[in-house]
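Just below sit the structures, each encoded as structure tokens.
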Structure 1
Amino acid sequence: MADEDQVVVRVAWLYYMEGLTQDAIATKLGLTRLRVNRLLGEARESGLVSIKINSRHESCLRLEEELRTVCGLREAVIIPTPGSADLIPALLGRTTGEYLSRHLETHRVRGIGVGWGATLRETIRHVTPGEWPNLHVNSMMGGLTRGLEINTFETASALASRLGAQCSYLAAPLYAGSAKSRDTIVSQDVFKDAFGQISANDVALLSVGDLSTRSLLVRYGLPKDVPVAELRQAKAVGDIVGQFLDRHGKPVKHALNQRVVAPSTQELAKIPTVIVASGGENKAPIIAAVLWAKLVSVLICDEQAARAALKLYEALGER
């Protein structure tokens, strides 16, 4: 494996730093051109090679300024929407990882709370590795009972490992069986301590979900006794940390919101820097909702979704 790693590094160096063609590299190293091509792909996928385009679309820059002005955001980072929606988590993840890395270098951060999802999984891969032994990473919500690599436990653990930081989990299911059992769970000392750490976070790194079948929470995380139709009937447009909100960003009147093991929206709003990284036009209503409720200070999104969310946000102000 070590020999293979060295070959990858050599191939990447010759291609990106010395400007050799793939054919020339193959000849120089005694490889096939197909293998050289595969190794270059592995170098990009693993993060060994990071390609950065030092230019931004003017329309994205204008939209960032509009979001800051209209929605009162501290920062907005908008990327061009790719041709395939399947690419959005990876591209947003790269952008979010770079943003978080810069934030850690320029701010005193003692605690980072994390959510879960495909975008956050990709984010961690692009966070600059470091040694932050005094930094504490914690999960902001309970986990799923079915194992997924994008579960909140894995997300917190992977980020802490990447940063050389401390780590703790909210070691409970995302949804308790009832509001009473939820209260029993969080009243235990270990969970009081966990929620104390969450409230002390300087940064929350989160995503939001909609109510379509694209939502991982809808597919894997909802209790069997809660059909999506009920949430829609309650006027929900999506969720943040498992809490379902209406178009104004207020928790809907549904029993599921009393069962979620996660901080309330009021507690979330008190965290100094809440980064929401989400994209896809299907998420525009929930993005608009968290913007309207002032639950987010930094939005990282793709252009089409951000533009659609801004339009919905402005419509709320006209009613």
Structure 2
Amino acid sequence: MPPIPKTMKGVLIEKTGGVEVLQYKTDLPVPTPKEGEVLVKNDFIGINYIDTYFRTGLYPAPKPEILGREAEGTIIALGPSGNFYNLKVGDRVVWMGTSAYAEFTAAPASKTYPIPSSLSPSIAAASFLQGLTALTLIREAYEVKKGDWILVHAAAGGVGLWLCQLLRALGAKTIGTASTADKIELAKQNGADYMINYKEEKDFVGAVKKITDGEGVAAVFDSTGKDQFENDLEVVARKGTVVSYGNSSGAVPPLTISRLSAKNVKILRPTLFNYISTREEFERYTGELFDFITKHNFNVRIHETYPLADVARAHTDLEGRKTTGKLLLKP
């Protein structure tokens, strides 16, 4: 391994705000891995909608901060001690943690996984957080069974495309929503059986009930937040499950819990990290995700790989709903 440099390129934010707070730097200090950490030279960095929440302050976090929750690259050093789960210098790995928008990251070994040789470069970073989110939703939030009717909002988005592919592999019947003809076509290519354009459909609830012969859906997977929540309660079947896992249209307002008794509905607000908090859970779901990609020849759609210096453009594209699939950064 070549010597580890003292400084690196990275994106720092010192205050919350719009894309103007994303500062591209070339002289940030390279982190030193602590106990239980590995130092990774990042090759591809994943962008997630949650990054915009930390940038704007919707999710508070101490500043200054380097954004980013996942990347793939090569381990170039181990911390002084700790459990490294058989990881070693030179391993090609994918990791989740913090401070990904940089050339180097000290990542937690407990959330770092060796990339199978069957995966081409960039695929692990493009699939990791969004793929694991989708997989844990269909395994844990609502355990999808063959033949289930499932509604997926934002079906052409990052997690949405994963849900469509996974649901097809499991034999579920998927109804997706999207806002444009191109996105509708993309979701159908990835496994959605029916698509509804929520910008054009005047009676969304009626459309879902017609497709399902009046019975509604066994589960709703909703990343949008407040805009579709009332519809979700209408279209979910008796004993069904509404899974709200994002806020792209704003936060869901407070709910009177007695409303759920009309159909004995379950509501969840899960986060990925509570499904993979143990090493055993993390390894099981990561291994299963990479198996799905390989065995079912999943389409890991990468919208664009942006130079790290173009991070503001990437955030602008993501928030402007101009993207389908995954956005990556290249340091």
Structure 3
Amino acid sequence: MAGPSLSQLRVFLSVAEQGSFSSAAAELGMSQSSLSEAVRSLEKALGKTLFKRGPHGTLLSEAGEKFFEHALRSVQAADDLEKALQGGEHGNKLSGELKLATFRSIGTYVLPAILARLKQLYPAVNVTVLAVSSDSHAQQLLQRGQADAVLTSLPLSGPLLSWPLLSDPYVLLTSKQRGPHPFQFAELRHTPLLLPSEHDSCAVKVFQYLQAQSVSPSAVQHIDEDSVVLGMVQHGLGVSIMSVLTAQPLLPGIQVLALPAPLERSLGLSVLATRASLPLLQALVKVAGETAERTFNVPAGQLYPAV
């Protein structure tokens, strides 16, 4: 029996990602009847039902869940075969599409310089930037083939290759009304600590840091939006421990103090190990390393003011 064709696999993946036959048909430029027939033919060849309809759309069946990763890798390998032949030996004639996932702080203060340099060296390379809310979200996009590379905190788990680019120190943010005297952990006994969502990698890192210092804050408030945290600090509603990049731009009325013990996060670029040899990704890694090293250096406590 012949195995599934690439076109069938692409149809399957589109339906799985869109959660709808009609949306997948629109994405692929097919009629819905043609797409449905392609899925039926694939299911017949496999002898398994790959989708089930639910109140929230078309969902993968148990067999579909197992099939998804294999289908994704097969399609990705076919696409990468073509990309591997593109322009590796032709200098700035390298061309193609890249999807890069990152979060706000890096996307605002680090990524633009990297993309500008990449465009200067390889004008035919187009990069789509995907905004994510967390490192785990970025990693999920990478592992599902929805992103070619991610620019996040390190380390990430999984079969990945990563390149550290820069260190981002953490600082204490408090209202200027408090006064400039050094911060002591004892203040957290009576001052609320404002942090991102408890599942956010930065919040987890801060809690691990405080635990290592034998510090137990009396009150912790989790807030999803960094800008809301900064606004609350500005008005004296608590203090926050935040990385320099995340805290930018510094709002009026907020002061930056050193932590009693240093804390920092490593930021870097990650790709699937099986794709690291692709010319497009090699070019991105090289440019990112050179650009971040040359253009970004903000010492702890020195933040850009809000405009």
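Any read-out appearing in this document is the output of simple, stated calculations on the displayed coordinates, not a laboratory observation. Everything numeric in this text was worked out from a predicted model, so none of it was measured. Cβ atoms are built from the backbone, for glycine too; each structure is taken alone.
Among 1, 2, 3, considering only mean projected area of the Cα convex hull in nm², for residues 191-286 alone, which has the greatest calculated value?
Going through 1, 2, 3 one by one, mean projected area of the Cα convex hull in nm², for residues 191-286 alone is largest in 3.
With mean count of other Cβ atoms within 10 Å over residues 127-134 derived from the coordinates and found to be 25.9, which of 1, 2, 3 does the value describe?
This value belongs to structure 2.
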